[in-house]
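Got some structures for you, see below.
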Structure 1
Amino acid sequence: MISSSPTSNLGTEFLAFGAVHLDVVDKRRSVSWWRDVVGLELLEEQPDSAELGIDGAPLIVLRENAGSPTRPGFGGLYHLAINVPGESGFAQTLARLIATRGQVSTTDHVVAQSIYLADPDGIGLEIAVELPERVVSIDWPPSQREPVIIDADGRRRRGLEQLDVRAVLAKLPAGDLPATLPSGTHLGHVHLKVPDLDEAYAFYRDVIGLLPNNYVPVIGYGDLGTGDFRLHRVALNTWQGVGVPPRPAGMAGMDHVEVRFDSPERLRELLARLGDAEARGGGGFLVRDPAGNALVLGA
């Protein structure tokens, strides 16, 4: 039982994500996918690495450091989520992905709308637009497999519904589809596969300082946020099995994610709670959660 800079989404939040660093098999293939399919801009490229992002700041850093694609049965990154600002930008993104004829799936979570796809190595990506104004209340007891959401029209919703693609595309602005994601796009959350839900949830709550949101052990899932409507910044699941081993060396996946705090004082308080963090270049500090997922912390 549990006890109770880069492009960022700081603003009123006390932390934000910088870039997610990914190990991939073929850098050229991955650059092409993240640029031409997803719509990120190529910012910088080296022989064995590349940075892609929006507004001149990186969201994804690719390293050609893997020998095999992702495989089931291991912990690590379940997916990363890129959030686009506004319904028109989301509509443009969906339309462009449909035009590429790539394999995507969509879900209406009511509080957000999402597109799901996977990169050439099987790394999961969610592209989402957050729509908190659509929701009046969310209730998800730990013993219930699905949330009860009351929307702005007073209707009871599940939060895992089919996206009305036609309604989304009806919000397309006039003109040609842009080749890139809109300005203001940022990293919204990371969703991680862990071997022990209690242990991982306690770490992100009590050590990192995220605020509890949902904790649903009946389905092996939990998430935490930063307050206000920003309730879903780190998600955790045990869907690969309790006790799952970490991602092995040489397999594609997340090397680390950058986390930026809103003040040096908050970062110092966190480092004091950790007691042991590895200093990295640029003023960052490398820490690992109980599942071995790496975070590079900064301010």
Structure 2
Amino acid sequence: MFGRATRRIIVTADDFGMDLAINEAVEAAHREGVLTSASLMVTGRAVDDAVARARALPELGVGLHLALVDAAPALPPGKVRELVEKDGRFPADPRRQARRLFSSGLARQQARQEMRAQFARFRQTELAFDYVDGHHHFHLHPAVLPAVLLLAKEFGVPAVRVPLEPAWNRFRPGLWLRNLQARRLRRRARKVGLLCNDRLVPAAEGRALATLQRLLGAPPRGLTEIYLHPAARAWQPGDPWPADHDGEAELRALRDPSLNELAAAKPGLLATFRAVAAETAARQSQRT
């Protein structure tokens, strides 16, 4: 288990591979700012470009952004008929997909096959697995979680994101239930030897820079992950991310000079899941 007395921060961009504008933002925020990780959507329309950029950024931790909602499947749509809409994509509404998985054994079987296909597709990139998480945190679903943990161990993934948000954010709709599910995920993941973050902090909705400054200036104990959705341009019709999402503002925040100064004042503060997992394993081996 990661030492609670230690302070590390992982700064992650989600939806890597979804669009060229997101890929450009990930590269810029990593090269010029404080971004340490990116969650790769292996069925995104710009995934090949994302993989090429990641190979040129050896310090960037890349995790699997497992997608069973609001995305295209890795398997042919005919093999996941119980999970896709008429257009061959997973539904955009997580609640719709959740109901399918609760009510249909065939849907659950196809979901397991699809998850395996996404893990395999990530392996084919030859990038090192840094961690696994879920698009819209869908890896918390009771029918999805057991397969995620099994596949993570099988594919040698060292860590899993736990979407446990701080208490000060408790008034977000449905957050209490998600945090309950997140605690269950953390217990089960640690039991099988997977590294977990202690908390997940969203940096969005106009608070990106302030959130990053606060946490890098006074990092809490344990392992904190901050996640964002940066983009290199403003939303345009046809873009795969929400129209009200200000990815440009989040990119500006990640590249703000004040953050590099805060990080430089605390060497070793910024990290990736894989680096923390290796540090934890080395500490445990010394004890034995």
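Derivation of every value follows stated rules applied to the coordinates shown; laboratory data play no part. This structure is a prediction, so every number in the text was calculated from the model and none was measured. Cβ atoms are built from the backbone, for glycine too; each structure is taken alone.
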Notebook entry, point to check: Given a computed value of 1.15 for Cα Rg over 2.2 N^0.38 Å, for residues 67-218 alone, which structure among 1, 2 does it belong to?
Noted result: 1
Note to self: Looking just at FRET efficiency 1/(1 + (r/R0)^6) of positions 19 and 259 (r between Cβ atoms, R0 = 25 Å, to 0.05), which of the labels 1, 2 belongs to the structure with the highest value?
What the structure shows: 1
Item checked: FRET efficiency 1/(1 + (r/R0)^6) of positions 99 and 211 (r between Cβ atoms, R0 = 35 Å, to 0.05) from the coordinates reads 0.60; which among 1, 2 -> 2
Checklist line | Structure (1, 2) behind the derived value 20.0 of mean count of other Cβ atoms within 10 Å over residues 91-98 | finding: 1
Next item on the list: Identify the structure, out of 1, 2, from whose coordinates distance in nm of label points 7 Å out along Cα→Cβ at positions 235 and 267 was calculated to give 2.9.
Entry: 1
Checklist line | Of the structures 1, 2, the one that -4000 was derived from, the read-out being helix-only ellipticity at 222 nm (-39500 (n - 2.57) for each DSSP H run of 4 or more, over all residues; to 500) | finding: 1
